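Derivation of every value follows stated rules applied to the coordinates shown; laboratory data play no part. Since we're looking at a predicted model, the values are computed, not measured. Cβ atoms are built from the backbone, for glycine too; each structure is taken alone.
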Structure P
Amino acid sequence: MRPKIKRNVSFVTNSSHFIPLNQNPLHEQITLAIEELEALRLKDCLGLEQKQAAKQMKISQPTFHRLLLGARKKVSDAIVNAKQLKIV
């Protein structure tokens, strides 16, 4: 198995959990990796092109694309299905 390449994350959030209102705290939880959050921030919040964002994170463009797709799927699931979102 190949060793995981160290990814450059230049953003740290003050929040580690997002919980929908009126939800049981024991309800299903989705885990979002900090690398996935960084991919969302760079692409969707800052509007960087994928090549630029991948370069900033020091990863390949295909790896960045996979992170972004996974992050978007997790966040969408959490919003649509009122699930907790935990950032690790």
Structure Q
Amino acid sequence: MFVGGFDVGEWDPADKGTARTRPDRAEALRRTHAAAEHDRWFRQQVADALLDVENSSIEAIPHEEVRKNMQRQRERIKALIASKE
């Protein structure tokens, strides 16, 4: 039988005698698939988290208020450290 420029008449798919293997390429392909699966999982986690935030009843705190709160915390910590010295 002649198919697409190759004579496959004597080909036996069970015969692996002369086939060369590439374990390095097989490992690279496994890593690629694992990375793609992790990327898919990570993106789903981010999407779920964003959906949770959109549907939550938690109010956003304005950036300036957060900055002021952090400054007060830093000042308290510095005062605590200074009092122990």
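Taking distance in nm of label points 7 Å out along Cα→Cβ at positions 42 and 74 from the coordinates of each of P, Q, which one would give 3.0? Spell out each step's value before the answer.
Working: P: 1.6; Q: 3.0.
Only structure Q yields this read-out.
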Volume of the Cα convex hull per residue in Å³, calculated, reads 303; among P, Q the input was structure Q
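Can you spot which of P, Q the value -23000 was calculated from, given it is helix-only ellipticity at 222 nm (-39500 (n - 2.57) for each DSSP H run of 4 or more, over all residues; to 500)?
Values: P: -12000; Q: -23000.
Answer by label: Q.
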Among the shown structures P, Q, from which was the value 1.00 of FRET efficiency 1/(1 + (r/R0)^6) of positions 10 and 58 (r between Cβ atoms, R0 = 41 Å, to 0.05) calculated? P
